[in-house]
Every structure is written in structure tokens, then in C-alpha cells.
1. When mean count of other Cβ atoms within 10 Å over residues 64-71 is computed for each of 1, 2, which one produces 15.2?
2. When Kirkwood radius over Cα pairs in Å is computed for each of 1, 2, which one produces 15.2?
3. Kindly point out which one of 1, 2 the value 1.00 was derived from, the read-out being FRET efficiency 1/(1 + (r/R0)^6) of positions 8 and 112 (r between Cβ atoms, R0 = 25 Å, to 0.05).
4. Just checking, which of 1, 2 has the largest value of distance in nm of label points 7 Å out along Cα→Cβ at positions 16 and 96?
5. In terms of distance in nm of label points 7 Å out along Cα→Cβ at positions 40 and 72, which of structures 1, 2 is highest?
6. Once mean count of other Cβ atoms within 10 Å over residues 80-87 is calculated for every structure in 1, 2, which label goes with the largest value?
7. Name the one structure among 1, 2 that helix-only ellipticity at 222 nm (-39500 (n - 2.57) for each DSSP H run of 4 or more, over all residues; to 500) of -9000 was derived from.
8. For which of 1, 2 does relative contact order in percent (Cα under 8 Å, 6 or more apart), calculated from the coordinates, equal 17?
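What follows is calculated from the coordinates using simple rules that are stated; it is not laboratory data. Predicted, not measured: the structure shown is a model, and the values here were computed from it. Cβ atoms are built from the backbone, for glycine too; each structure is taken alone.
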Structure 1
Amino acid sequence: MATTRRATAVWNGTGLEGTGSLNSSNKFFDNTPYSFKSRFENEDGKLGTNPEELIAAAHSGCYAMALSFAISQAGFTPEELKVEAKVILDAVEEGFAITNIELHLVGKVSGMEESQFNELADAAKVGCPISKALSATPITLNKQFIK
């Protein structure tokens with residue numbers, strides 16, 4: 001079963017002074033603004049989003065869902081999986097590159113041993129589709145288990 005999702009970016013003007021908007025077919029993004037300022041200067045996000053934030057959202061959501069499936073297959077029900085993804089964009093010799101992705105996981109699963117949780121969390125980091133797509137970038141995982 002193949003699934004296709006679409007998004008469209010429209011950019012007007014120069015890279016430094018121009019602006020763009022993002023749209024998705026389901027209207028989740030509906031003329032959402034992005035610009036140089038929203039990418040490099042505006043940490044609070046009030047000026048719009050940026051590609052790295054979208055990657056972080058996709059990765060945290062995919063990873064949480066993949067881990068939830070793994071925990072369920074092991075016979076447990078996750079009460080809460082909170083995942084924060086940090087996508088680090090750095091200036092490098094060739095321009096800019098995503099140099100690291102950090103996943104920060106806090107998981108609460110009653111009845112599960114922490115060692116089993118850690119094993120499933122590590123496997124989900126490698127196995128989720130977004131992790132696979134981003135495999136050229138180092139991905140670190142910090143885990144906190146709550147019984």
C-alpha cells in the first residue's frame with residue numbers, strides 16, 4: 001500500500017529578502033509563510049515556519065508512532081510518548097547542512113521494564129520511515145523512561 005502526500009512551496013524574491021508560502025493538499029499548511037528571517041533569525045516562530053522545523057515535526061511524529069506500534073506489539077500500551085526532535089542546521093564549507101538530529105524521548109509505559117523500553121526505542125529510531133529517509137544525517141536519541 002503506497003501513500004502519497006503533497007506540499008507546495010512558492011517563493012518570491014531573493015533568498016535574503018524574499019518570502020515564501022507553504023501549502024498542503026489537506027490545507028494543514030495554508031499559505032504558511034517562511035523566509036530567511038523565519039529560518040535563521042526568528043526563534044519564536046512568529047514569522048512563520050522553516051524547512052528544518054517541518055523536518056523536526058515529521059521526524060518526531062513518525063518516531064512516536066513507530067515506537068507506539070513496537071510497544072503495542074510487545075504487549076504493552078504506551079500511556080504517553082513525548083518526542084522532541086531538534087534539527088541542527090550549520091554553516092559548513094559547502095554552504096549549509098543539517099549536521100545532526102537529536103530525538104529526545106520521554107516515555108511512560110506501565111508494566112514494561114526500562115531495558116525493554118530502551119531496546120524498542122533504539123529499534124524505532126532506526127526503523128521509522130523518516131529516520132530511514134534522513135539516514136545520511138547523524139541521529140542521536142536521548143531516552144527517559146517513566147514507570
Structure 2
Amino acid sequence: MINVLFICHGNICRSPMAEFLMKSMVAQAGLSDKIHIASAATTTEEIGNPVHWGTVRKLAEYHISTAGKTARQVTKQDYAQYDYIICMEKQNLREIRRILPNDPEGKICCLLDFSSHPRDIADPWYTGNFDVTYDDILEGCTALLAHLTEKLS
């Protein structure tokens with residue numbers, strides 16, 4: 001089993017969008033029994049809150065539900081549990097280094113590092129543009145799934 005944890009600032013916009021989009025893609029690829037996906041925040045600001053309505057609405061366009069998801073903060077124990085700890089932007093990387101200051105196994109990276117155009121994924125909390133965020137996350141998840149599929153073969 002490969003365990004993937006997506007990370008963003010509050011765990012209500014980008015990381016749950018990546019979590020549920022990736023779960024859908026993994027299911028369509030018939031790999032749900034081989035790849036486990038979750039998401040978390042670097043901060044406590046949104047702990048216990050549901051997924052942002054903009055993310056819910058955008059994923060609903062593709063018949064993807066986020067039902068039951070509430071924000072949680074990443075913990076030191078997550079490092080042992082997850083094989084990949086994938087941030088949405090460089091600021092998340094800086095924040096996660098406070099919580100997980102050591103990365104001896106090289107598990108921590110950014111989602112779009114898997115794509116051919118590495119860059120940050122803009123936070124729709126500030127931009128209001130969930131369409132652009134979705135497109136970037138789809139690009140990253142597509143590249144990540146190709147990477148994981150190769151590792152599994």
C-alpha cells in the first residue's frame with residue numbers, strides 16, 4: 001500500500017480538492033486497494049471545519065463528493081504513516097518543516113513537482129478562482145498517478 005498525504009494551509013480548499021480528486025482517479029484506475037489518500041493542514045485555523053463551499057462545488061461538477069471530510073492538522077506521527085507528504089506550494093513546505101523538521105526519507109515535496117511545469121498552486125481562499133486551482137491540481141494528480149502506477153509495476 002502506498003500512502004499519500006496532501007497538505008495545504010487550512011485543509012479546506014486545495015488539499016481536500018487534491019485528496020478527493022486523486023481518490024476518484026485512483027478508483028477509476030482500479031488502484032484503490034493499493035493507494036491510500038488523505039489530507040491535512042499545516043495550521044490549526046480550520047480544524048474541524050468542513051471543506052470550503054468552492055471546493056465542494058467545483059468537485060461536484062465532476063460528481064466527486066467530499067462528504068464527511070473535516071480539516072485536521074498534520075502530526076509528527078504522519079511522517080511514519082505516509083510515503084508521500086505533498087504540499088500545494090512552497091509556503092506549505094516552509095510551514096511543514098516546523099512540524100516535521102527532518103525528512104530523512106525525502107517524503108516531503110510539492111504536487112506540481114511531479115508535473116513538467118513545477119510551480120505553486122494558488123490558494124483559492126485568496127484568489128476565489130477554484131477553476132484554476134482545479135486545473136493545476138488535476139495536472140499534478142495526473143502526473144502523481146503516473147508516478148505511483150510506475151512504482152507499483
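1. Working: 1: 19.8; 2: 15.2.
Derived from 2, not from the others.
2. Matching structure: 2.
3. 2
4. Details: 1: 1.4; 2: 1.9.
Largest calculated value belongs to 2.
5. Answer by largest value of distance in nm of label points 7 Å out along Cα→Cβ at positions 40 and 72: 1.
6. Numbers: 1: 17.0; 2: 19.9.
Top value of mean count of other Cβ atoms within 10 Å over residues 80-87 goes to structure 2.
7. Answer by label: 1.
8. That value comes from structure 1.
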